[in-house]
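Q: Pasting the structures here.
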Structure I
Amino acid sequence: MIMNLQHWKLVADAAGIATATLDKAGESANSLSAEVLSEFSAILDRLDAYPPKGLIIRSGKEAGFIAGADIAEFSQLDTPEKGRALVERGWNLFNRLAAVKYPTLALVRGHCLGGGLELALACRYLLAVDESGTKMGLPEVMLGIFPGWGGMLRLPQRVGPAAALDLMLAGKTLDAKRAKKMGLADDCVPPRVMEMAARQLVVSGQPRRQLPFVQRLLNGPLKSVVANGARKQVAKKARPEHYPAPYAIIDLWAKHDGNALAAPEVVDRIISSPTARNLLRVFHLQERLKGFGKESAFKARRVHVIGAGVMGGDIAAWCALRGMTVTLQDQTLERISPALKRAHVLFTKRLREPLKIRDAFDRLIPDPNGDGVAHADVVIEAIFENVEAKHALFKSVEPRLKPGAVLATNTSSLRLEDLRTVLQRPERLVGIHYFNPVAMMPLVEVVAAEGADPSAVQAACAFVRQIDKLPLPVKSAPGFLVNAVLAPYMLEAMRAVDSGISPETVDEAMLAFGMPMGPIELIDTVGLDIAMAAGQQLAGGAEAPRCLISRVEKNQLGKKSGQGFYHWTDGKAKKGAAAGVPVGLADRLVKPLIDRVEQLVAAGVVADTELADAGVIFGTGFAPFTGGPLNCRRVNR
């Protein structure tokens, strides 16, 4: 039996095992468009007529299994009827797959997300291939929507309701080994044996692992217990008026067994919500950032970082975590030691497996003499912010660079034009500006001075993508984009404190607006001394707020000193109760930030409004549900 369609190929071997391979035409990754699902329905029609001994569903793409539903089709849902039809299409088809009498298996290699995982969950077996690219999850909540094709029904049945809701409500993904441990995958095998293992498992008759009795109760009569706990956890992170989707997921699971068609009003409300529209915009912005650097063939294997302070040490650790050989330079081994300790914490948290942790640590090499410069594909300067010190360093480093190496500075406030004057090839210097904490912040600004070599800038963008960060090209200007827009925002927040509004009330105003952290807590986290220095450079000569000056004079520098605007204990700010937030306070606080973004776009520091919104969202955490500061202003005008 052979069936060749535009996107699918169905073949059956002599043993009666059929294999349906999805290779979406004209695309580098598989997604579930209406056409793809229609063809899969035709495959099930054929197999109804000629039932196989077993069916294996797999991908014909190098990029992975299935990335999810077709985002382009979701973008076109302009009526409630279209939204309901989209949900119905996948829900009915995957229920049909789950009900077939022959055994079915999803062979998952690479990313298996959203609708892709919902298809895999509708199979009797899920076989995960153990390699770094294999990731499984239902991240629909990140787009402001819900898993409507059976994920809310079947994931809790596989892994238990609490674990399933944790995955769905946060958009988390699992690798192959964790998927097996949790019961999502029936087995986890290396690539070399996946074909044989899939054929054996699909006809094995092996029963699925049953949930423990208590988990079955929580997925049935005691659903309300799990649902109430989940609502409390979500409420700590997301307000329903900003992010309605996680609350809808909880309700659809608890009240309707995950069948969104039983609550069409919820489908209409979520799919047509401004949050879904704006989060879809954020997704497209993220994809645009991922595109930078693709035009460059540059590929880094060795990185040399100079300066083992918090930023330099954490940059080096992140590069080692992402598979590169990294040499870390500072004046002595004693200065490098704290960075190595932080790196070990990072590797342990992210990698979990002792062998992988050891391998990552082996890739991070202390290098007090700077011998790694001559072998590095990327050299990153991350010493203190002093032009003369950086000049001396660049004069020493440049003659030792190998041809084609990227020379970069992590400066956050100095102009590249001032830093490169000592170089023989000043056009090769680029800025690769990370944000603290390096492991958490997705954005990296790639800074180009006037007359910069375009190939060096493209190589820097390619390197940033290689280490799984989002590159944002910006021009050399004080504060670039992110720090330049934060300075007036933080300044206005402190002026509000000077006017008699409590720090807690200022922070509450912006938390209610949708920021992940209030501006006063942000200042404490950054450090009041740094805020003072940045303000002098970026605030256009404005007078420093009294509340800032008085605290700096008392050496109350924020989180790092244990006291700033708040008292800090064990890394957490101790806050009093916020008073009632004055009407218009949030608008007052955010206006200088948005004004500054518009000015920077007009000045060409960032190319356009879309990239400006992307930079501020991914660089500051600016409320994603708004679609970005300029989108927010445009909508509210």
Structure II
Amino acid sequence: MDIQREIDKLRKEINHHSRLYYVEDAPVISDYDFDMLMQRLKTLEAEHPELVTPDSPTQRVGGQALSKFEQVTHQVPLESLTDVFSLDELYAFGERMDGLLSEAHSYTVEPKIDGLSMSLEYENGVFVRGATRGDGLIGENVTENLRTVRSLPLRIEGAPERLIVRGEVYMSKAVFRELNARREINGEALLANPRNAAAGSMRQLDPKVAASRKLDIICFNLQYSSDGGYTSHAQTLDAMKSMGFPVVPYQRYEKITDCVERIAWLGEHRDELPYDMDGAVIKIDSLPQREMLGSTAKAPRWAVAFKYPPEKKESRVLDVVVQVGRTGVLTPKVIVEPVRLAGTTVSAATLHNQDNIDRLDLRIGDTVLLQKAGEIIPEVLSVNRDKRPDGTVPFVMPSVCPECGSPVVRDEDGAALRCTSPECPAQRLRNIAHFASREAMDIDGLGISVCESLINNGLVSSAADLYYLDAKSVARLDRMGDKSAANLMAAIENSKSAGLSRLVCAFGIRQVGQKAAKVLASHFSDLDSLMAAGECELTAIPDIGAITAGFIREWFSLPQSQHLIGRLREAGVDFTSHEEKKDDRFAGQTFVLTGTLTRYTRDEASAIIESFGGKASGSVSKKTSYVLAGENAGSKLTKAESLGIRILSEEEFEEMIR
């Protein structure tokens, strides 16, 4: 491949991954792999400067402002840093500083927090605006979301008339683990790492969502102060700390060689820090010297980021165990001889699924190469087959659940195995919490924490047990009491009359959510009729395909499901359908709702459409019949207009349903 073609290919690949990382918060390669792509491009451009173009990824900061937020032009550009990957490159930076600065100079060393960079603006001590870095010159206005970050001061006493501070919004490791645990319970996709979780939270349009994510911020640079008077970076950090900002910890050194010990210490102890870090930042401390050194088109000349390479070590496989997660997925985990890796002792690593085991050809007794993915989760990179002992055999995942003995099924994508039992002990918390959720039986006051307490105290082991609780036992739970227990018991009693639609949704049958449950409840008068239906009868129902019908039949055929239904029947739970179908005037027609409706909630409008035989969808396509548009309708309205789909006002909709 010639040099120009390789450079073009690298630029295209880097731009693709930059957008996934900075704009969409959905990276598909590791930071280290991305850094290696960028390093290769820098090397080629340094060897062939005639091929450097202004639009090369090496000449600008990655990322763009998203259109859903107001754009902000930064008064002081938010530059990125030049990366170094070895001590030789670090020493070369020091030699450049020695050559460019005739007078004595010192350095600061700080951890490089892996989060979302922000510009924070204050006027007369009041926080007035916050914006993301964006492309370094233009970012996104996320002021309201930043106001929800409790560690960010909203007012500063004795502050200068105008102040701009640069900080990094991050999600602590503890909060990240808690958030992923909740998502697992709810059957949601797990977040890849704290950085993506923080970025996704900060880009939520609803500040309440950002507030619920418990984000933090740490500040590392004073961008501008109307008072001036500062001569060193260390001085500005101390000043920001005195103003009430959470400030990055730093150490000051006279020589570049003295910085190495601190860099090594940060690398060794990074697992103990509350936040993720992906390197150490080394900066010239003197502000006048920084001013004299200036910046390139992309980065300041007076600073570099030392990036830690992923640490890899070998260990021997002692066993492979299979765990059942709260969503029923069977996950194989390799048990290895303990080894020190990236600051912690690792004795186990995930194997993800059977396909990955087959790819690795991993066997008990093998020697494997381990690495921490994203510096957090241990993973197996490869097997050293030269060290394989005699007599090993391939590992095969079980055909039944190791927790309850029920059959397991493979997901449609063929990657994951899943337990089919609704009463599997490993899925107990998730199943009971889903059963009580708002879209299912809607048992007010029965959140995840109460479910955990009921399970841990041995009061429930399945959803049916909820209807056999007594108030005295519930009142003895932590933070409960007689009044709360009475309210919960009343909510459980009321849920008995929720009807077939909510009950079917509560069962948690694969691919049968709230909408599919309503469709089934509109075609069957009671649960017994649904249970007796064959796959042919089910697939004749609109929106129920062959795969979903198979899941329904399979779920009802399980002994555990029949036991659950029997106990619910004995408890007096209503099995009849409450779905009222007025007529079929909307039969075969699909409605999409967008904007803010003034006369109905979206749920109410959807229920009306379904009561007339229509379907409410969440996305606009060529198959859409009507779009019911309220105030502040957005992209769905635009797409509908481009496709020539009829747009309905609320008045026109009411005329149609009279």
Structure III
Amino acid sequence: MIQLTGALKRFGPKTLFEELDWLVTTGERTGLVGANGTGKTTLLKILAGIDGLDGGTQTLMKGVTVGYLPQDGLSLSGRSVFAECMTVFAGLRALEEEQETLTARMAELDSTSAEYAQVSERFHRAENEFRARDGYAVEAQVGAVLTGLGFGREDWKRPTEEFSGGWQMRIALAKLLLEKPNLLLLDEPTNHLDLEARNWLEDYLKQYPHAYVLVSHDRFFLDVTVKRIAELWNKHVNFYSGNFSRYEELKTERRAQLESAYKNQQDKIQHLEAFIDRFRYKATKARQVQSRIKELERIERIELPPAEQAIRFHFPQPKPSGRVVAEFRNVAKSYGAKLVFSDVNFVIERGDRVALVGVNGAGKSTLIKILAGIEPVTAGEYTLGYNAASDYFAQDQYKELDPKVRMIDDLAAVAPRATNTELRSILGCFLFSEDDVFKAIGVLSGGERNRYALARMLMVPGNFMLLDEPTNHLDMRAKDVLLEALEEFSGTVVFVSHDRYFIDKLATRIFEVGDGAVHVYPGNYEDYLWRKQGGGTAAVPAPGEPGLEAEEKAPAAAPAKPATPPPPKPAADKRLNPIKLRQMKERRRAIEDEVTRLEVEIADYEQALANFKSAEETRSVSELLSARRRDLESLLAEWEDVAQTIEANR
């Protein structure tokens, strides 16, 4: 559909890419990846016809329609959300109006006249075209897309100007998906979507009838939506077949092959040069020397691109808190007449990594603000554990910063013992390099200031970190740095994120916020989805929930009835793909680690019960022991399912 030949693009004195040959076909399912600043957005704009080339040619097939969604900056007004989406079908609406006009015209004409026959013929052509373009289902299509992207029915009639920038981008995305251009170009389409809307978009794109090229920093999203990766690196675009996980494998293999070929070539060059230097002035070897010189000149030198610098960051490990870090007992929160949640009971323990999930507006940010002590509870009791020191990162954390201070000076004030190299290293992790570190905070964009605020907080973290959307505005490299540091962090973490990969790798428990309640699930996001789909007990009751109360009221002499383990998952009809199998093996190892941790905690609780201190302490420890035992039973049942699946795929 679109062909780039020898494409060259510069940004000022900097060359973004050169010698690019790319034929975008009708079946294109490509993910465009690369570090920030390499030119991904520019390349999308070139494909969209918004920007031009500095060299090479671009050819667009006749009749091809292209739709482009930028990262942000779109603003819509003057219509309701539903009416704005219906503008996509302006041609169909015109056909519908024409049919109405023709119907009225036929009613006025003599059915035996020649004019009536002409009008009737035009009416039938218009009606057939209207049916062929599915004109009678457009309103249903609009409703399905708006619902999938998180708009409730009450939002459909609201004026678009009432919505924030993120929701405006959702409306723009809805219009593009309804328009169904031959080539869909999406620049960070998941930036403004919650997990539910992101999951819906994944399914929509899998069934999209035409081609698309997208930029995303979400590994999981790329894994399930694309079949090809175009990597912008070192002024060139390299193509890899497969999804993002396959791209990482192929890239490693390609680098190893290139290094091996480079080494072999260097050995050959050194051998030729040694022969030439040794016999250059020996007359009997003159012909052989000349032959070696010509051979040396004919060699096309292999160049190794610079290796990507590996960045690692380690948190300063905080002082340990008590075993119980935070506890909710019958907590309710409301704003006036609006109830956010009620009767919420849970315990967060030292070392937990809790992900808060739920649709936008369900109350995730409210819950994390209560944990941070910023919002009071309306009813019930929230207790912060012994020696627990919370540290809160908000989505608008940058508003607390002094706009006049330079980044590196502000960071030095926060961590006075850090060297200049260490300060620049942490700023580099969060995409501030070279002279960027000397910028005043006030000149940074909103996304840049949020990135800096996150880096600033991580220099001196508390032992109870509360992170609201820490992965926003981070590329994959920065996310990996943050993820690795959080995995090694010895404290407790509660976080909100819309990045599936990030949640899967980090979370040990899932708190689902929605419908006025908070439900607790053990494991990561994959485990949570499995349980939601009926793969096990829906949720583990937290202390204070009905399941536990019933257990407490049972007669003391009666033996505790063992929890019924979740039924085994049905065997798959087909073998798992290598990526899913690898994820299953990683999950098995994670379960084994979690089981070991739970067994140690259970032993600690049992030991604590043996040493009576007070009735209140005994009751509290008994509740925690019951909850941990249920978690252990659930994990052991899951381990058996995972182990059986792995064994079946050997």
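Q: When you work out FRET efficiency 1/(1 + (r/R0)^6) of positions 56 and 320 (r between Cβ atoms, R0 = 41 Å, to 0.05) for each of the structures I, II, III, which one comes out largest?
A: On the way: I: 0.60; II: 0.35; III: 0.10.
Between I, II, III, the highest calculated value is found for I.
Q: Given a value of 45.1 for mean projected area of the Cα convex hull in nm², point me to the structure among I, II, III it was derived from.
A: Value 45.1 for mean projected area of the Cα convex hull in nm² corresponds to III out of I, II, III.
A short reminder: the numbers here are calculations on the coordinates, not readings from a lab. Just so it is clear, the structure is predicted and the values come from calculations on it, not from any experiment. Cβ atoms are built from the backbone, for glycine too; each structure is taken alone.
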